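None of the figures in this text is laboratory data; all of them are computed from the coordinates on show. Just so we're clear, the structure is a prediction, and the values are computed from it rather than from any experiment.
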Structure 1
Amino acid sequence: MTTEQHPASPALVKVTITTELGAVYEFPDMFAHVLETLLVSDNLHGFPKISLVNESSACLVMPTRIIKTIAVDGEIKWRCPA
């Protein structure tokens, strides 16, 4: 089944995480509503790590101390405080 067949299905987005050392991680097929909950925190670095699970059940776990930016569909939604 695809989202075209079921308009009420949650929106899927691509997450791109850039680290302080310049590494780029792209994680497709994330549920947008899950990210909205995560990215409302101004103190994301107050958490030791983030764990993302996408629609395919793939998992990305990363320590927050190395994250520089988090972008959703190419738009930066969170940036490490200076």
Structure 2
Amino acid sequence: MNTETCAWCGEEIRDTDERVIVDPHDNHTNPSHLHYRCGTEWSGFIDQARTLAKRGKSHRLLRAPLENGYDIDTVYPEHP
């Protein structure tokens, strides 16, 4: 039995699982195997990352938190 590990969720991809292969166009990265459902989630993540980049927010909301961690606080509206 041939087993792969899903690059997105880290779980085993069984022979009976639907899967996708993500092959970046950079010619330096090997393709990654993902469960079909994980490929769909990953694709949505990439779409959102591109949107953030177009808005000039990719450093603040992606790169900096990945490199340095982050804090997230809830801001409640003021009540009159």
Structure 3
Amino acid sequence: MAEKQVMLDLIADVASRTELVFEDGETSTEWLAPYDLRLTVLKPVGCNGYPEVAIIGEEDNLRRFLAEKLPDADDELDDVR
């Protein structure tokens, strides 16, 4: 199965190209681990003033993550290039 990605702006501090730290101290790795997903920072400061990231993984895992963690998100899943 091909990987998919969703692009989001998240309120967090950029720790590295693959890691964010949220206000409560949780890291993006901890946040995404139950879903077997990974994160890449696309822009440290996106157009909204927050980091713009791509969350990448298998489509079923992405859909489950979005439904459970970000149910109001209406972002499209794109093929990973």
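Sorting 1, 2, 3 by relative contact order in percent (Cα under 8 Å, 6 or more apart) from high to low puts 3 first, with the largest value. To which of 1, 2, 3 does the computed value -9500 (helix-only ellipticity at 222 nm (-39500 (n - 2.57) for each DSSP H run of 4 or more, over all residues; to 500)) belong? Going label by label, the one that fits is 2.
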